[in-house]
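Just so you know, all these numbers are worked out from the coordinates, no wet-lab data involved. Everything numeric here is computed off the predicted structure, so don't read it as measured data. Cβ atoms are built from the backbone, for glycine too; each structure is taken alone.
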Structure 1
Amino acid sequence: MKVLSVVGNRPQFVKSAPLSVALREHGINEVLLHTGQHYDPELSQIFFEELGVLEPSYRLEVGDLPRDEMLARMQPGIAEAIAGEQPDWVVVFGDTNSTLAGARAAAQAGFPLAHVESGMRSGDWSMPEEHNRAETDRLSQLLLCSDERAARTLADEGVHGTAEVVGDVMADACFRLTPIARERSRLLTDLALQPRAYVTVTVHREANVAPSRLTHVLAALGELREPVVFPAHPRTAGAIRTNRLPVPENIRLLPSLGYLDFAALASQARVIVTDSGGLQKEAYWYGVPCVTLRPSTEWVDTLEVGANVLVDADPARIVAAAATATMPPDPPPLYGDGHAADRIADALARLAPR
């Protein structure tokens, strides 16, 4: 049995790592295709080195392009790989342009498609990711859900694929690697940081790197009374540099970090401020409260239990939320138990078209 996995950005490398291990343990041959949606070596190659992700058999080197152009560039290369490999499943992850390009290529070629993290919805149709999720789900034969809420969403939408609640593969990686990250990383020592006495920030979404919004975010972070550590995505660093945006003195801009250094940094922060979807979940698993620089989120459970708050790019709300953020007492387990990859591998083997 053969699986073609399509990945293209940081969260997808994290998701694919435990699944690659599980597929090997189930005797399933995996072929990895890297679209190059995130082409910076700190956002891609470092995952193959640190997490033991399978080296890609295909690298499309697409880079960071406008959405429609990116999809047009990716799809033919993915289709060529599908034709050459003849996989039993094409597997896509999450909600990126790489996800949708892989889904469209599989559908047009008539090959079975499995969607990891299926059924997640923010309800915000101004986000390209929401369209990517919904279209990918409609094209998928196997819908691999992080929780029961996602499965109910698919049923309510009348999506026809087979839904399986498997948990979240990011939890698999997080639970296994965070203790290792804290042990191995020297980042806090090198930056003279004390655990729970600083703020970790990430910003990468296209809307938030617009100069006007990013200026508001930086100014709000400058009002916090503690060090703000900001590993800058290449797109964000470029926007700050090109537009000569003022960076307050308490903000320490860093280059993008490898997974282990970043996990050590984020997991020991007092609060995480981010526009990332995946980091909202990781913050919850770390036991660190989260402030989300978006008007909506697909991870609504984190809001409902009080571990996360939406502030968009409103400076006053950013300051207030970051200053007062706390985790709820006795937070319930969310999004799986660390064994999602095994369940996914089992579902792929059990439900493969004969």
Structure 2
Amino acid sequence: MSHTDLLNQLADIIPGTSLAEAREIREAATSHAQGSYEALFGEASASGLTLVERLHLARRVAEWHDDARLADHYTRRLAGKPASERFSTLLDHAERLSFQPVQAGSQDVNALTQAGFSEEEVVTLSQIIGFVAFQSRLLRGLRLIGGQPVDGEQVRIPAAGEWHRQPLTASGKSAPVAFTQAELNWEPWIAALPYAEYGPEQQETLKRFGHQDSDYFRLLGRNLPVLEQRTLTDKGIFYTPGGLPRAERELAATVASKVNGCIYCASVHARKASQLSKHNEAIERLLAIEPGGTLSDGQSPRWQAEINFSAALSSTPASANAQQIQALRELGLSELELLDLVQSTAFFAWANRLMLTLGEPFN
């Protein structure tokens, strides 16, 4: 693992400040966010997509998310190298995944495989788009906490997003048509790699995280170094002691999923938020908000502020602003709690874009 921390650089985090110390306390999330970057874009990273294709894709996604410094970072890494001839065939799909991931369907993945992209390349494509969505939101949140300027100070708190309401999946299974705390299943649109086809070391990695029986993780395992770093980032964000109560980290994940229309992710994290907070009625109220509705309606002042911030950070481009951070501070959130809220929200810009664009839930 490199000692460079790209996010520290691009967010102008000053060593010794309370934000720098909070990131050190969250060392696992900090180091594995960097590790995820290196697994996707490091000189030694391997993928069916060439490094130049991956960097061009990351630059374009950073531009769509209105993070000029992040886009400039990928531009400098490209050093003028042109995109491949086949790169243009990825862009429509990449734009959909960036702005409206809920609109992706099995036909989009099929179109890529029919155009000659391998299953591993399709997975890596979704990982890059999701990761840069995460990076851009994390950077905005870090700059806001650190008192650094951000683009577009006018906050836009998005309403609840659209979601799938068709009663059947692509394979004909019964599909959920409303947000729920019930346990759901999920099926991929391209084949998950059977556990037996992984090598012994790869099998050990899957088993270490309890992923060996999951179609979702055995699909993401087609690019296992990225899956490993992403899983460790997830654990560093959601399973660490102190800071923001775990229930409120799960609330942030649920809000991002409501903005993006991801019924599956919301079911997992709403259920956990409800169990931990003992506020089942409040969680049910959030889940029941229809498209276009205000996500924070009827919530306590602290939850209203957190929901509004997470929603604004989840919009594309993100629009959370300094006034929202100040409001959260006035409600008593510490630097570490603010960091946890930012990281929990930003991570679901990534998670939703994988779940929504590589498969779908079923009952």
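If we compute mean count of other Cβ atoms within 10 Å over residues 80-87 for structures 1, 2, which one ends up with the highest value?
On the way: 1: 16.2; 2: 12.0.
Sorting by mean count of other Cβ atoms within 10 Å over residues 80-87 in descending order puts 1 first.
28 is what came out when relative contact order in percent (Cα under 8 Å, 6 or more apart) was calculated for one structure; which of 1, 2 is it? Answer by label: 2.
Supply the structure label, taken from 1, 2, corresponding to distance in nm of label points 7 Å out along Cα→Cβ at positions 256 and 344 with the calculated value 1.1. That value comes from structure 2.
Here distance in nm of label points 7 Å out along Cα→Cβ at positions 272 and 304 is compared for structures 1, 2. The highest value is that of 2.
Once distance in nm of label points 7 Å out along Cα→Cβ at positions 120 and 192 is calculated for every structure in 1, 2, which label goes with the largest value? Please list the in-between numbers first.
Numbers: 1: 3.8; 2: 2.0.
Comparing 1, 2 by distance in nm of label points 7 Å out along Cα→Cβ at positions 120 and 192, the maximum is at 1.
For FRET efficiency 1/(1 + (r/R0)^6) of positions 8 and 200 (r between Cβ atoms, R0 = 30 Å, to 0.05), which structure out of 1, 2 has the highest calculated value?
Numbers: 1: 0.80; 2: 0.25.
Largest value of FRET efficiency 1/(1 + (r/R0)^6) of positions 8 and 200 (r between Cβ atoms, R0 = 30 Å, to 0.05): 1.
State the single structure among 1, 2 that was used to calculate helix-only ellipticity at 222 nm (-39500 (n - 2.57) for each DSSP H run of 4 or more, over all residues; to 500), giving -14000. It must be structure 1, since only it matches. Name the one structure among 1, 2 that semi-axes √(5λ) of the Cα gyration tensor in Å, for residues 56-127 alone of 23, 15, 9 was derived from. Checking each candidate, the match is 2.
Given a value of 27.5 for mean count of other Cβ atoms within 10 Å over residues 96-103, point me to the structure among 1, 2 it was derived from. Before the final figure, lay out each step's value.
On the way: 1: 27.5; 2: 18.8.
This value belongs to structure 1.
Thinking only about FRET efficiency 1/(1 + (r/R0)^6) of positions 24 and 328 (r between Cβ atoms, R0 = 30 Å, to 0.05), which of 1, 2 has the largest value?
Working: 1: 0.20; 2: 0.90.
Greatest value across 1, 2: structure 2.
1, 2: which one has mean count of other Cβ atoms within 10 Å over residues 88-95, as calculated, at 16.0? Computing mean count of other Cβ atoms within 10 Å over residues 88-95 on every structure in 1, 2 gives 16.0 only for 2.
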